[in-house]
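Heads up, there are several structures right after this.
Every number in this text was worked out from the coordinates using simple rules, so none of it is lab data. Computed from a predicted structure; not experimentally measured. Cβ atoms are built from the backbone, for glycine too; each structure is taken alone.
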Structure 1
Amino acid sequence: MTNNSPAASLGAMKAATLKQAGSFCSGQGKTMQVTKESDTPRSFGQFPQTTLHFTCVM
């Protein structure tokens, strides 16, 4: 997930991403299990980003 707003917060983006993934899995009657995650903080010319790889398990 990338947020191009001037006030983008990496923490808020990460929380929203985890919530979205959790909702996706709960919609299938399963729970989310994170398999890999990576974050890119804000820096000059770079917007903050978070990447989440997950699987839905019983």
Structure 2
Amino acid sequence: MLFLVAALLLLGVAMGTVAHAPLDVTLTGAVVIGVWLAVFAVRERVARRRTGTRREA
């Protein structure tokens, strides 16, 4: 429960910061985060194919 409260507090601080930042700064940050997540996803997919590891459901 404490983790949830801390996460919501940090989210509120981040959203407050974005609300006061100029639009171009906000969009640049969003693009950087999006590219970072896309690169991470591709690296994970390549690594999973290379090792041949599959999760059994």
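Looking at structures 1, 2, which one was helix-only ellipticity at 222 nm (-39500 (n - 2.57) for each DSSP H run of 4 or more, over all residues; to 500) calculated from, given that it came out as -10000?
On the way: 1: -10000; 2: -29500.
The value was obtained from structure 1.
A value of 14.0 was computed for mean count of other Cβ atoms within 10 Å over residues 17-24; which of 1, 2 is the source structure?
Numbers: 1: 14.0; 2: 9.8.
Going label by label, the one that fits is 1.
If you don't mind, there's one more thing I want to ask. One of 1, 2 was used to compute Rg/Rh (Cα atoms, Kirkwood Rh), and the answer was 1.20. Which one was it?
2
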